[in-house]
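Please find the structures below.
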Structure P
Amino acid sequence: MKMNWYTIDLHIHTPASSDYQQKDVTYLDILSAAEKRGIDILAFTDHNTVAGYRGMQEEIRQLELLEQLNRLLPEEKIRLNEYRRYLKKILVLPGFEFTATFGFHILGIFSPDKPIREIEHILLNLNIPADQLDSGSVTIGASADVLTVYRTINMAGGIVIAAHANSNHGVAMRGFPIGGQTKIAYTQDPNLHALEVTDLESKGKRATATFFNGSKPEYPRRMHCIQGSDAHRIEPDPLRAKVLGVGSRATDVRMRSLSFEELKELFESNDFMRTRPHQQKAGPVFDFIRGAQDEGANIIQDFHEGMTIRGGKLYAVIADICAFANTNGGTLYIGIHSNPKRPIIGVEDTDKAIALLEKEVSNRISPPLNCTYDSHPINGKKIIRVIVPRGTDPPYAVDDNKIYVRTESETGLAVRDEIVDLVIRGKESLTSQRTHIPEVINRKDSQDTIGVPLEESIHAPRTGVEIVSMEVRSGTEYYTVRDLRNGNVVKNVTRKSARKLWHQAIMRYRSLPKEIQKADIHWQGNLGIIARHKRGNIQRYDLIQKMNGSFRYYFGVTDDGIHGPWKKLVGEEE
């Protein structure tokens, strides 16, 4: 079925919220404003109550009852007809904006078929006092913790969205005094469907959507990011730019039909090209692919200009798919180069190429892996996009015995210790049904300080390679390296067996003077910069850390891996 673009605003308040700014506003006024703004899906999300949506439904039922009794006044008939016209055009969803512990706000949005009493029962279970169920107050006293709210809404069939996540009362707001692991859990929990952000139209590495694109080592789950108006009035406040009206900050979504089920399916999918900031005219898909090109090849995406069997191009695609499945999942673009200045090659017969690729993946990658394949027109040509999920039954292998993993922007054969780690991950997934997010968190916690008490250490960078140790056996140097992205330690690496990033780290480590004090290092306290080097648009750092009378060496650290005191060292803002 053909997909179409629809415009949504999933964060709208009504006079049922105690802080609503225009108390004389009616539900018809809100629907009228939504229609003028071109909104297709609207969600009433009052503070800790569903009273707004319930009030609208009760008004409609009362008018319908009067109609059945032939007691409808002329002005009432006009109102009823207006409701019917609006609700035929706009899908209005019931929901609430819940205030969880720490004051974080969470949107719970439900199907219009879900009884209001059931939604109210959810609020009661989340510790909203019965006598405040209709108050619409932001301050409700002790409520439920963030993860409990996520789980409860999701299990009740709702869509879970972290409200204004990067701003006040948001789970990812800057400067809030919660631990890093807590923030990871609040933004990566499997019960969370999306993040509502206030900078969706911003670009660059500081944009919230960029931060949560799945390429960050601490935040490996890519998140759907949307924007909403958080409207507490009909029209924007002319005196306060940040006070928006209905539909002032909306999102476009690409779906097969206008329904709650389609909307939830979108948020549960791995297709991130189906959402965009609202624009008046439908834009070409090329915008998304150009954005991917701007990011370039990384741990979650790559580009292939062709997939012919001759020359090994098809095998390279299959190897990437296997590597994505064994790592964090990802997206492949076939028929286009990562450099936007290169001409687009395209794929001649995309249907035939997709059929071939599906067959090859099915026959050559085991265990079975469900990828999504589609084609997109660009400048008169077509390219293929392959969405690869993070596998739940690793390790995945090509031709039964070739196990690939993804490291930064490269695909390579897994070494022994990486294979062991994949086996353990697969076993944990099958036996405990744990998601990959807690696994990554736990493994990272246990690895990045090498047994040093947390309070006595500064955490290692989060990307690059650490040379942990080196020993010589029979004249050959054997290195132990740590992948700083996930904390995995790999032993017995030689210069000959090392993959590219490891080899670069080893060679830079070998070039250091035996007396490190004589090296030209820029120190700030116990942290130092050995060297800076840039390849394309990617800045990398070779870093050193004094610890308990010894040193730790980190090579090829990117900006994504710089955090805490390391930011001050390299001259970035915290």
Structure Q
Amino acid sequence: MREERNADRILKNGSIYTVDLEGNQFEYEAMAVAGEKIIALGRSSELAALAGPDTEWMDLDGNTVLPGLSDSHLHASMTTELLFDFSLRGVEFDPDRTRADYIRAYQEMLRAYRAEQPEAKLIRGMGWNPVLFVAFAQGQPQAQDLDEVVSDVPVMLRSFDHHYLWVNSKALELAGIDRQTETPRNGVVERDEAGNPTGIFQETTAMDLLIRNLPGADYTVEEYKAGIRFYQEEFGSKYGNTLIFDAYCSENARQAYRELEESGDLHMRVKTSFCADPSLPEAQFNEMIRNKGKYCSEGFGIRTVKFFIDGSGLSFYLKEPFEKEWLAGLGMKEGYRGYIQWTQEELNETFLKLDTEGLQIHLHCMTDGAVKMAVDAFEYVSNFNDVSKNRHTITHLMLADERDIERMAKMGIIAAIQPMWAIADSMSEQNGIAMLGKERIQNTYRFGAMRKAGCRISCGTDFPVTIPPSPFIGMGTGMTRTITPAHPEYETYKGLSLGAEEEKVSLKEMVEGYTISSAYQCFLEDITGSLETGKSADFVILDRNIRETKPEELGNIQVKQTWFKGKVVYRKK
């Protein structure tokens, strides 16, 4: 069906490829756009009737046009750290390095930054890797390691995965944190034998002890606005994103998004979430319910509550224990399988309350014990409500039992996956196998099993945990489950596939995950996510034909142009 008006532009001579909500794929040669809308798709000869004297004809030269891409789980507002913190990235795993070697490497980075910024009153860094320390009995680094370099001003270092903070003694002092400070029930405050904090805080509520009490720890609204603009220019629009789900951001970040939308500087649709804290009383959920209408525009909105069911590393929650030898090396008792952050009863009743009020639930579940608890809670809710209507979502899903995957599909629970993680690298082949054993590692990120069961898969990057946030690397990885040439460990792990052949998925399923399924997760499938008449003119012009590109070469794709609401917001230089 076509609208009776002249097109502002007609794209022709291309492969205009889209997947609809039912999973049907379509390919057109031409597409007509008027204002903010797509008004027709078909062949150039058919669309010529829509051309007027001012219509622009764009020759695609055989290249692919995709719907505007979506990232179903990332932390775009945290791009702010790339502007205002110094980087600790680049320290790679080396089996010959000692714990002291890794600490010295980070100390040198801090020393160099301090020399460049001698007047800094607060030093913020990001990107250090806690995984490098998990194999050592002494564990994570400590405040005293930073004190040796900087002791007169607070130092606060975020890990690359945002699950850890490493701070110096001055930061502990100014935040008022000492042996009397209680540890939040779902966080870790590492302590010495006397009970004094050692400088490592793990998981959101523990890290919030620092961020809430250390002046300047969080970014200002203006800093967040600069970071979000930087994300759009250098990452989001560059990789074709016109919709993102920012998986929880602070109140300052929410205000930054609102102001950018109001000023017309937000060139994508953004959805985000509140964050549930098990150390706070139930009244927090009443506040979320009251505030769900506070952010409700098409361009920026919140109707989601994020829960951490497990965390990272030793705060995974497994059905079966960590490997015996690995635990013994850490001086831990055999049988440890992590810990729960919520009781099952709390999840059951809270999920029912939120679902009844029309709020979506977004769950961080890395491992199978956490996934089971989440699915059990949704099954409880299904006794009272149609649990599928609020499009609840489980993200990460490194480990998930087949039966729980099937229950997710039955209840319409979305799997928000990060395809780029499904590779053999030092994280999986060294640390992962040591922690979980080869059999479990070879059964991680079971995309094929999810699709076979009937799960809707939405795709994301978890940026800036993963850099670059390329959907094309993700598509190639989901199809091959092998390391990309862009990865720093490519030469070591090239050609090594992670898991079974049946866990690989198709290009159609990857495009679906990065477009219409992510739009569905965000309740925007009627507006965007596919190329259909009447939908928003959100689309991406690639530098080649994606369907004629080998899976292992998809990561080389570049975006030539990104269009949002009928206007170009990125053009490759």
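Which structure, out of P, Q, was distance in nm of label points 7 Å out along Cα→Cβ at positions 175 and 527 derived from, given a value of 2.0? Matching structure: P.
Which structure, out of P, Q, was distance in nm of label points 7 Å out along Cα→Cβ at positions 279 and 383 calculated from, if the result is 3.2? Write down the numbers at each step before the final one.
Working: P: 1.6; Q: 3.2.
Computed on structure Q.
Thinking only about relative contact order in percent (Cα under 8 Å, 6 or more apart), which of P, Q has the largest value?
Details: P: 10; Q: 17.
Greatest value across P, Q: structure Q.
Comparison across structures P, Q (criterion: FRET efficiency 1/(1 + (r/R0)^6) of positions 111 and 551 (r between Cβ atoms, R0 = 41 Å, to 0.05)) gives the highest value for Q. Looking at mean projected area of the Cα convex hull in nm² for structures P, Q, the greatest value goes to P.
No value in this document is a laboratory result; all are computed from the given coordinates. Worth saying up front: this structure is predicted, and the values here are computed from it rather than measured. Cβ atoms are built from the backbone, for glycine too; each structure is taken alone.
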